[in-house]
Structure 1
């Protein structure tokens with residue numbers, strides 16, 4: 001692994017470099033003192049991972065991320081900051097950060113991060129190897145040559161003269177609508193020829209059509225490109241085309257999950273040769289297809305009409321501490337509702353970039369793992385980390401993402417519940433003893449729950465279920481018992497006894513005492529005098 005560390009503070013830079021080198025002796029570690037120097041090293045060295053501070057001179061961490069994105073420099077950036085503010089993590093993720101660490105850096109968290117990076121880099125290397133091998137095999141077949149020409153055409157790099165080998169070239173030059181279809185399944189191989197013919201037959205009612213499969217390196221997915229020369233104005237009739245594709249999706253449901261991205265040539269461009277705009281049109285269809293992740297679009301998304309004309313500013317409002325408290329309740333319902341509501345708001349009815357949805361989901365699980373460290377079962381914590389790093393980034397739909405989130409929340413809830421059930425009896429007994437020793441203080445249920453590491457609502461229910469009485473009942477009983485003993489002593493005034501029993505208001509003490517004993521403190525004290533005299 002090649003790692004670049006960026007920090008403008010020499011002590012932090014040396015410390016992080018030394019720690020990484022110690023943890024990964026075989027790694028190639030380089031350093032940079034600011035964002036501009038780091039950018040130059042990324043261009044030259046192409047490191048696998050960059051650990052970068054946020055606050056730096058010349059080019060700060062977020063601007064550094066933006067430059068990487070603009071220059072399409074592929075590296076995984078982990079932001080390191082002393083600012084324990086969620087907005088920093090939000091901004092870092094929005095700018096494309098892989099992860100976010102807080103200073104001072106915890107060695108265990110860095111090790112978990114490096115292990116996750118090791119796995120992901122190994123997987124990407126394996127996929128690149130498979131891709132290269134597959135490409136070599138396909139180029140040996142005659143059909144691969146045709147596919148390659150079409151691929152070059154879509155990306156605007158078709159060499160002059162090559163188009164004569166494509167019989168569809170006249171149609172490709174005049175097309176005004178492009179549909180990118182993706183089919184995913186985990187089962188048998190795709191009947192590609194049959195799928196191509198079915199889709200062509202379905203869309204041909206809207207004009208001249210050509211459908212062809214794209215090369216793919218995944219055995220679980222296939223992409224089909226449909227080009228249409230529709231006689232109507234390009235922007236017209238899109239709803240009819242959407243309906244047509246929706247019906248075909250229902251027919252193909254047995255083949256797997258199907259989604260479509262539609263891109264339409266704008267009217268002002270329709271008189272020019274289509275190949276001039278093809279790369280842009282293909283990118284638009286890809287982006288539209290990506291947004292089919294949101295179930296709101298029912299698997300068919302049109303670029304420009306539905307997405308791509310300016311994104312909303314998504315808001316993510318899921319407080320990690322409130323979620324942790326909800327997971328400690330007897331029922332999982334409130335935690336589930338909080339999660340659903342936060343991600344529903346974040347999605348902005350399907351207009352939010354799917355990658356951002358996934359990033360926030362992963363961040364939520366990692367924060368939950370950190371918050372429950374040492375509390376929940378270790379396997380449950382590992383499942384949180386694995387889901388955040390592997391399962392969520394590969395989610396094909398928002399429904400699948402939410403299902404993963406709720407499964408992990410249910411596991412955390414069960415682990416917390418099991419822990420509480422095991423320690424509940426002891427905690428209640430300890431709490432009752434604690435009340436006896438601290439009744440003179442300003443005791444509350446919240447303070448008791450914090451003392452014994454429980455959610456207040458859950459702790460109240462636990463005490464009631466174990467003893468048949470509430471926390472307040474136990475506290476009042478302890479105070480009244482102490483008051484009786486002090487009244488029997490006969491040496492203190494009523495207001496002094498009230499204060500020593502935890503009551504700052506003598507009238508309130510008198511009212512509570514009379515309700516519990518049936519007599520006022522004075523009357524109770526009076527009933528004791530003859531008995532005291534008899535013993536003397």
Structure 2
């Protein structure tokens with residue numbers, strides 16, 4: 001194994017001989033020089049693993065040498081060492097992307113720690129993460145056998161997502177495979193839990209916050225006549241995607257509360273998001289506002305009247321507020337709103353529905369390039385983060401912070417990568433969604449679904465007489481026997497929603513105050 005190559009630059013290098021001997025005994029190879037100019041030449045000529053750079057030297061300063069070194073080798077770790085504790089030096093060094101900052105006099109163990117932090121960091125983190133998950137694996141397995149409330153399911157799902165993101169960072173395919181098996185087991189048990197409890201919850205006082213109670217439970221308590229509130233609904237955003245966006249949000253906002261709620265069934269936009277804005281279950285919407293509600297088999301858009309639903313809910317709750325609603329379905333819509341966002345400063349509530357993530361999810365089915373870019377959950381999260389970082393939505397969040405508005409970020413439902421088909425048969429008028437079906441003459445695998453023969457039992461409208469609803473479990477998708485192999489090949493490994501899984505039903509909802 002090759003020795004680690006260190007360049008140590010200090011005009012008093014002779015005084016550092018004990019440190020250099022210490023490092024050589026630890027099997028590091030140390031090259032020394034006494035000024036910044038020579039250091040720049042050496043960096044260009046040789047392939048060092050790390051540089052220790054004194055800030056205060058005759059000739060060009062350490063900061064000037066740092067700038068030159070970074071231009072020549074931008075990825076070379078540089079540790080700045082200085083006698084000075086002046087803040088501007090620290091700020092300039094950090095701004096120039098130093099890897100560490102040490103104040104003289106330094107002892108050999110400080111140097112060793114800095115080396116391990118910068119050169120052995122990935123290995124040490126990988127070993128620690130793997131060891132920690134192995135311990136946590138046993139605890140999660142025991143929790144899975146005992147979990148018996150929606151609060152416990154939410155906490156368990158958050159744990160699984162946490163470890164998925166941790167293991168993803170160290171690229172341990174073996175551990176990720178174990179985690180995937182654990183998630184599959186969790187979804188199997190979660191399906192049974194929902195099947196057992198869902199119908200009773202809807203008529204119980206002791207129930208989770210669902211789509212139709214979200215506004216009353218989490219948005220209304222944060223309304224204030226003294227401070228505007230921006231409520232963002234990113235369509236089809238899973239909890240794991242929210243987690244990777246959160247560090248960017250934290251640059252401008254401080255999180256006050258993090259809630260999780262459950263999407264109603266079906267976990268599909270026309271049901272879950274309409275319920276969110278109306279404060280009603282679908283059968284109640286159909287009865288109260290038949291002109292606005294459309295069933296699966298009806299012609300036309302199914303989410304055309306969200307603002308009307310929201311206005312009705314605001315009036316039912318006797319809220320005296322000024323609100324505006326925006327739906328962003330194109331880049332131009334987003335840019336226009338970002339440009340004119342200061343016009344919302346008089347609002348008590350500004351609502352934005354942002355459709356990009358849902359479009360990304362559906363594009364994975366239809367476009368080969370998106371299938372490549374979002375081949376698995378890790379890539380899907382990465383693509384979501386890249387979009388958000390460069391989106392008008394992120395600009396809008398920054399403008400809201402400048403206006404002093406509070407912020408709520410949530411979604412209507414999540415999505416799951418579907419991998420296994422389940423055969424279903426019905427007449428030509430059954431609904432087209434791959435994760436739930438409704439219509440007459442449905443034939444299906446009982447073990448694969450939660451079947452509700454009377455939709456009114458779970459507050460869903462009936463398309464026709466004798467039209468049950470069925471909801472797919474885990475990562476299944478419904479496939480027709482006709483042209484079965486082609487259908488399965490086309491839809492396998494695509495993101496779908498409408499059924500029962502942790503990814504689809506457990507929804508993030510966080511409240512932020514501007515920094």
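What follows draws every value from the coordinates through simple rules; no lab data is involved. Note that the structure is predicted; figures quoted are calculated from it, not measured. Cβ atoms are built from the backbone, for glycine too; each structure is taken alone.
Structure notes:
- A value of -0.47, -0.60, -1.09 for log10 I(q)/I(0) by the Debye sum over Cα atoms at q = 0.06, 0.07, 0.11 Å⁻¹, calculated from one of 1, 2, originates in structure 1.
- Given 8 for relative contact order in percent (Cα under 8 Å, 6 or more apart), calculated: source structure among 1, 2: 1
- With distance in nm of label points 7 Å out along Cα→Cβ at positions 117 and 429 derived as 6.9, matching label from 1, 2: 2
- Origin of the value 58, where percent of Cα pairs over 27 Å apart, for residues 213-492 alone was derived from one of 1, 2: 1
- For helix-only ellipticity at 222 nm (-39500 (n - 2.57) for each DSSP H run of 4 or more, over all residues; to 500) computed as -13500, the structure of 1, 2 it came from: 2
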